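What follows is a set of structures to go through.
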Structure 1
């Protein structure tokens, strides 16, 4: 049966000095997918921008642009959504083609033409801002991809090995830490593990993309769910002929299904940063981010029934 979640993503900036002008790009609208439907979505913004625009970028992600022209000393953006997920039709891993055949089919050859689906996949074969294609990454992944191994079996083994050998450590990295340093220290957070797994796969000649979204977390036994205790999440998707794009989460060693909400995807984090912008003035500032993902049946307990009409779910 489908499940429904309420997602609240709050971002707040408090500036040391007034900001005279600001432009912001927001990628906070969940994607429409065969297994995912956004029942309702809205943005609350303070102060109100002078101009707003909504468009779909070249990767299919919904983008909101905000332009502020008046002095302001703080900025608050709340993205709120009701999202319904249906069970995914996850493929049998052993039924996927041999990984070498996928690599060879997408390799550039003069005069060789590709259909639209495979041509799109080829865009995810190369280095990007946070993903490197290097011999060292291919060598790390090689034990998981012996000759003729089914592609998805190899990817699953690689995901499990990253989970086993890397340590989740929020203090070890920041958004600018190179993936080569993550490989050396074997420490980081979900976006680091996603970038590392992408580096391994692309170094083998396999197309893989970065997926941004949310993950339902569970409070410790006996503890209540707390507002703002969650965070954005990241995982990877691998192109497999006959199955399309298949998701893998190296941070949790599982294939996403009913607890992963997809915001968007790209070559790496830089393509799908939830909020990015430029400001004139402002001085020193750090964003305060609070994310809450709550199942529909827990909504009234967490927020109070009075809040439900504000963005009521409209899924049938």
Structure 2
């Protein structure tokens, strides 16, 4: 992101005035997939853009340095070279690689010289229920280890209790602990109860200095949806119009098909403009998605669909 979001003082009147009309959101979302589509060369270009915005992610209990190194190799070369050559694309990389704290070191080593940042999930991911001082310390340790982006988990309890001052203070402290690293706040939208809560939590996090707001941990029953993405994108737009500060957006969890990635990019372009379809302002939290996009690109080049084993993740 070219400019950090410095945040603003907490404006509780603005927060209280923020409300969401669910039927209007549902109508807008229902109209999007059928009303907008891209084909042929344009579709290939948009799919390549989606790859450049991906945070390739591995957050498994059995992660090993070897697994992470292979994922980083995929991040450096996300699409087979013969496909890139056919599309006349000289170079393509993903937006970042996202790992747990103890896998930061092998990821940093494997990505050295690539320009691809390492993102680390933090603050007691995915529940965010560890003691506050330990969550702050975890951020500092991850930054010290080389993480350039920190994905923190919002306290859902504080959102459900409408404790906006508590949310603001917490995220502000996390922002300070990040130092020069970018802060991405995970709202866990599927656990916030109402769409109005999603909108208000998005706004408070941006006021507190979040550089990105992110839908989900990927561990909730409901993760990224077009409805939540629409709400969060419009809060980003309102915040930018009022303050001039730029905040990025990251849908995460449940985005598995090339079509879904295109729907997300179209939503960003229509709601926020072309600038929010680039990796400094837009990320997609996914890994399995990449294989489907590669298959679509190979079909575009050869006219034939290939098996998934021709596009391994690692």
With relative contact order in percent (Cα under 8 Å, 6 or more apart) derived as 22, matching label from 1, 2
2
Quick one: distance in nm of label points 7 Å out along Cα→Cβ at positions 62 and 94 came out at 4.1 when computed from one of 1, 2, so which one is it?
1
Kirkwood radius over Cα pairs in Å gets 20.9 when computed on, of labels 1, 2, structure 1
Here helix-only ellipticity at 222 nm (-39500 (n - 2.57) for each DSSP H run of 4 or more, over all residues; to 500) has been calculated and equals -5500, so which of 1, 2 was it run on?
1
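Bear in mind that the values in this text are calculations on the coordinates, not laboratory data. This structure is a prediction, so every number in the text was calculated from the model and none was measured. Cβ atoms are built from the backbone, for glycine too; each structure is taken alone.
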